[in-house]
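S.K.: What follows are several structures.
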Structure I
Amino acid sequence: MTIDRFAFPTAIYFGAGARKLVAEHLAAQGLARPLIVTDRGIAPLPLLSKFVAELHRLDAAVYSDIWGNPVKSQVANGVAAFRKHRADSIIGLGGGAALDVAKAIALMAVHQGDVLQYAWDHPQVRPIEHDLPYFVALPTTAGTGSEVGRSSVISDDATHIKKIIFSPRLLAKAVFADPELTIDLPPAITAATGMDALTHNVESYLSPAYHPLCDGIALEGARIAARSLRTAVREPHNLQARSDMLMSSMMGAIAFQKDLGAVHSCAHALSTVADLHHGLANGIMIDHVMRFNLKSATAKMAELAHVVGAGVAGALPEASAEAFIDWLAALKRDLGIPATLSGHAAKRPVTRADIPALADVAINDTCHQTNPRKCTRADFERIFAEAM
């Protein structure tokens, strides 16, 4: 197997079979008792049992009581599992939820109080003072890029309001990005998480913050997603497409240290109010928000159009920017992402009656502060109404 290794700044082992390097890596750090943090969906799969078998040199335990958008009770239960096992390290194995909970477990294994007291916007935010247990990450989805992120998004169990804990101390010590871990993802999850990765790249590029390093990464991340997302959905075992999406996902998460935009504020509101999957929410909302952003980000959206192969040769930037929005709408159709909120069949459908609550959450979300066009509460109401 060929494994590429690079650091940005986390050490990343990238390629088919990278997961097989974990046992040797942890043993080289003098570690022997990892806690594997994963979710309920992965727990019964052969993927997990095979991975545990590959850690035969180590005494590993599994904590898998994670589902949906992560909440603080899942973190508390994970800390109890860490202590019961007398663990000396943490292996995060899963999508964004499992990896975010794994980071928070590492944090609370060595800190006191309530995990949400460490959220950056808490009125009496607690400092992260201690080194965290050794943490490595293995993503099984290509969407959030949480494996390379320095934040953890955890919600209160009662309110479901998302809170962000942010610190370089949360970074994984090593990432084992193995596309073989993603090949059995169902098409709908591949599509939703892939739209999450694309949204991260698009919104970070459109952010008006000055960060040319992130701009370059975001543009290439969008280019990679554009060429491979459809293939990853249609041909689940296409390893090249899966590799591309895993890379695009990591690039989006690296780029969004430049911050995001109003698509994410809308998605966070939809997750809070209607418990909508984060990636799916981004996918539904992205073209609607891009329409709102059009006049404030024409040149950049025209550049994105050329990057994804939708640019209009010789045309004015406005025409290419419009073509980018059209390309997003066509991509959604191809992937089976609903064009509108009302087109999403769910146990908890989103209706016009939800718009006031959605706008309340969205306007209080920080992501839109770096949207290329400033948003008011009334703007969010209009965006949600047009997306219905």
Structure II
Amino acid sequence: MIYEISNLLMATSDFFSFFRLVNYITFRAIMAALTAVIFIFLFSKPFILYMHRRCLLDQVRDTGVRSAFDKSGTPTMGGVLIIGAVLSSMAIWGNWRNPFLAASMAGMLWFGALGFWDDLSKVRRHSGDRGLSERTKLVLQGLFGLVFAWVCVGPWAPVGPELASKLYVPFYKYPLLDLGPYFYGVFIFLFVIFVSNAVNITDGLDGLAITPSLFVMAVLGIFAYVEGNRIYSSYLYYPFLRNAGELTIFGAAFVGAGLGFLWYNAYPAQIFMGDTGSLAIGGTMAVVSVLLKQEMLFPLLGGLFIIEALTSQIQDKIGVQWLGRRIFFRAPLHHDLQYKGIAETKVVIRLWILSGILALIALATLKLR
């Protein structure tokens, strides 16, 4: 809104030339982050009170860790606040004609709506295990993945048809290979589903998922700034993606919203993000990674989410279903650490540190190529 109005005013008179600030990505990114933080601080307490009045509270699952039951009665669906903050911030500071922003917002809203439906089902059925079925969620996630893959590999791809199906890897300057539209489309489809569910699995302790998500989105925002700048991208041997810089502003809004949410989600949490938040965050990270051609960076940058997802799937699919026994004491990883007697706050902070280290290594790949 401000972006469009400012450019319109500058076009009508030199008197409004001071509005040229809105054409600087760094300025809009800072303002987008601040706007998102202010939104969270303004609306979190009324939202928490509303959720208490309507009894929209978290339905605790039996994880085998006793401390989990201390969290019963905490409002859920806090992802609505995160999505609302990002949406409001980008409505003010974003350029909605930008295809990168449109695709990222679509991913956030689709997965957020899916998570909201799942959370609401759990509340209505008074059970943390009776939300949407796994099949339903996979079908709806896959539906978005199909449409998104179709957009990304076609001649209308935001990155341009010449880069649409090329795969880049960390520490290497040039495309590793060209997968072609079909195989790259399948890759995008699977990548979106896996990443969105990995974040959902990680969200199990107060503040655990949101902080690593901030690291991921901050690093992706920096990559967006580099790849959207012809000079920086050429110097660092990255593909130049015209208009990708808008994702820096989007990432900044996400970081601002996440920081504000952490104020209320830190131990002991006053509100949980629920699947509304975790699926929205996961879907957003997947979409942004694909748009920036950084899918293969995610196993490093989002390594914590990968580990959490793998321990959960190994326990469930290989251990319980195939071998008939547990491989870990508990799964995913954070519950296994809790079961071994490590305090929740220590588990969370140590996993934050691990995630921060991985983010720094991922950031170093900007130069180490």
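S.K.: Taking distance in nm of label points 7 Å out along Cα→Cβ at positions 247 and 263 as the quantity of interest, name the structure among I, II where it is greatest.
M.R.: The maximum falls on structure II.
S.K.: Using FRET efficiency 1/(1 + (r/R0)^6) of positions 119 and 175 (r between Cβ atoms, R0 = 41 Å, to 0.05) for the comparison, can you identify which of I, II gives the largest number?
M.R.: Max of FRET efficiency 1/(1 + (r/R0)^6) of positions 119 and 175 (r between Cβ atoms, R0 = 41 Å, to 0.05): I.
S.K.: A value of 4.3 was derived for distance in nm of label points 7 Å out along Cα→Cβ at positions 127 and 159; which structure in I, II was it taken from?
M.R.: Source structure: II.
S.K.: From which structure (I, II) was distance in nm of label points 7 Å out along Cα→Cβ at positions 143 and 343 calculated, if the value obtained is 4.6?
M.R.: II
S.K.: Supply the structure label, taken from I, II, corresponding to P(r) over Cα pairs in 10 Å bins from 0, in percent, for residues 183-350 alone with the calculated value 11, 41, 37, 10, 0.
M.R.: Attributed to the structure labelled I.
S.K.: Given a computed value of 23.6 for mean count of other Cβ atoms within 10 Å over residues 191-198, which structure among I, II does it belong to?
M.R.: Going through each structure in turn, the value belongs to II.
S.K.: Out of I, II, which structure matches -15000 when helix-only ellipticity at 222 nm (-39500 (n - 2.57) for each DSSP H run of 4 or more, over all residues; to 500) is calculated?
M.R.: The value was obtained from structure I.
S.K.: If mean projected area of the Cα convex hull in nm² is computed to be 18.0, which of I, II is the source?
M.R.: Value 18.0 for mean projected area of the Cα convex hull in nm² corresponds to I out of I, II.
S.K.: To which of I, II does the computed value 14 (relative contact order in percent (Cα under 8 Å, 6 or more apart)) belong?
M.R.: Matching structure: I.
S.K.: Upon calculation of FRET efficiency 1/(1 + (r/R0)^6) of positions 103 and 335 (r between Cβ atoms, R0 = 30 Å, to 0.05) from the atomic coordinates, which of the structures I, II produces 0.30?
M.R.: Computing FRET efficiency 1/(1 + (r/R0)^6) of positions 103 and 335 (r between Cβ atoms, R0 = 30 Å, to 0.05) on every structure in I, II gives 0.30 only for II.
FYI, it's all coordinate maths here, none of it is from the lab. Predicted, not measured: the structure shown is a model, and the values here were computed from it. Cβ atoms are built from the backbone, for glycine too; each structure is taken alone.
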